[in-house]
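Below, each structure is written out as structure tokens.
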Structure 1
């Protein structure tokens, strides 16, 4: 078995790579295990215009490549692979992939959350080209255009209202007659003159008409089964996120929605285990806040390692 690491970081999005940068600069020689979706959700985006320091924006994959190279420059080791099993109770902590088993004195979980999608063939192909899962990130690109929000919960209502700042019209599509959102959020959305409603409808196709960007959506009535084209420049999918915490269930405290519970910064219910990014944040879900929490996790891990007796970290 390889030597026990000071810190292993699971995940390679903005949170994981920022943690790697800080842990490397603290001379902790972190091991980063990328995971299936290396680079996180920014790998599915095109232009990122709200990352500080890039006044003309930067492509999502380019930003993640820069962060990866920066972490390696300071000494992080990054390996491809998917973690299949962890033992958070053992000391040292055990992390298994399909290729190898690793041990660590501390662990930073940065596995993120996956946006729930509609499952349409065109959806992923047009992600970042009119299809989005983040109004805060992408709303600015749709100034003066007609767009749609898919969903009926509080998040969908919040996104619809937010998007009216930019779009000329926002059409909310929900598969049921009644919304799941709280009454106060429903009232706020219904009072907005820019929001129109397609209730009891489902989006069954997203079209680009050969342009490589969204031009329309096809919706189907759940009452009659009839379909119709609705011209839109963007489709915002707001049907929720699933935190990537299945590996840790039963070993660490999760909230009712499956997110890791953190306290006093990035600390979790398990000593030596820290969490950062969207895996513990269901409110902000921004690349910059994920990066900030990655910094916190690395500093918290460093402080933990500085103060724990060596025999407790390695047996």
Structure 2
């Protein structure tokens, strides 16, 4: 993953919080790229993360462009969602490839401005839907043919982060994005319910998404559960796929008729899944696209599509008060 001319891609990270620190860790260890800086509005945090990798720390992300005098090739933007447009547009305008964490933006208008800025400058805009790069999800995507019913549960224990957004934009959007990648059909309708239990925003939600193809997706997300669960089940006419995103495993059940006829039987296959960190795969794919290789799997348009459905879910839920449903 080198830049034109063979030199390593020069990359930086803006936002050194829970996710940004891992972007920095992985970039620092990757061949073909060089981590050149970490920016965060919290000076202590910026210096802590940058210090781990011996790179420059700063509180003003604009200094990354000044420091590199236009030589920065790519950047990860892992700041709070409401700042995505302001920060990412600055780099896109300078022609720097941008990987912005999910959701792409808090609103469709802001997502559209990011996509338009990338179009004008010709810079790559990718969205960090990391689960798409989970090797179990990649295997699921390769095997699914015509989903008829999808069921997903993404449950986690409470953590004091990402509280600027509700559980739909925080967690459920992962499964919305995966579902849209599996079902190649327009969304017909969305029904949803949500409860705000521990924060002013929705902490547990359920959505039923119906597609023109007839496929129905039933998605549940919670950030107040005792146990961590990240499972997706995909039902087709003659097969059933069970994906455990947390364990990175995939089981494929198929209805098969014996050669020469006879009674059909259900055949189970445990699919071999490579052991690899999804975020590392995501960053490697982003850098490959940044240097002009294979297109990035989740471009700005895909991030916008997931956001549009997520916002429809939020809209259907209404505005629940703490401890109550709409």
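Quick notes on this one:
- With helix-only ellipticity at 222 nm (-39500 (n - 2.57) for each DSSP H run of 4 or more, over all residues; to 500) derived as -9500, matching label from 1, 2: 2
- Per distance in nm of label points 7 Å out along Cα→Cβ at positions 101 and 269, the highest-valued of structures 1, 2: 2
- In terms of distance in nm of label points 7 Å out along Cα→Cβ at positions 37 and 245, the structure with the greatest value among 1, 2 is 2.
- Read-out Rg/Rh (Cα atoms, Kirkwood Rh), computed value 1.00, structure in 1, 2: 2
- When Rg and Dmax of the Cα atoms in Å, for residues 85-140 alone is computed for each of 1, 2, the one that comes out at 18.2, 48 is 1.
- Of structures 1, 2, the largest value of distance in nm of label points 7 Å out along Cα→Cβ at positions 21 and 221 belongs to 1.
- Relative contact order in percent (Cα under 8 Å, 6 or more apart) derived as 18 - corresponding label from 1, 2: 2
- Structures 1, 2, by distance in nm of label points 7 Å out along Cα→Cβ at positions 149 and 189: label with the highest value: 2
Every read-out reported here was derived from the displayed coordinates using simple, explicitly stated rules and does not represent laboratory data. Just so it is clear, the structure is predicted and the values come from calculations on it, not from any experiment. Cβ atoms are built from the backbone, for glycine too; each structure is taken alone.
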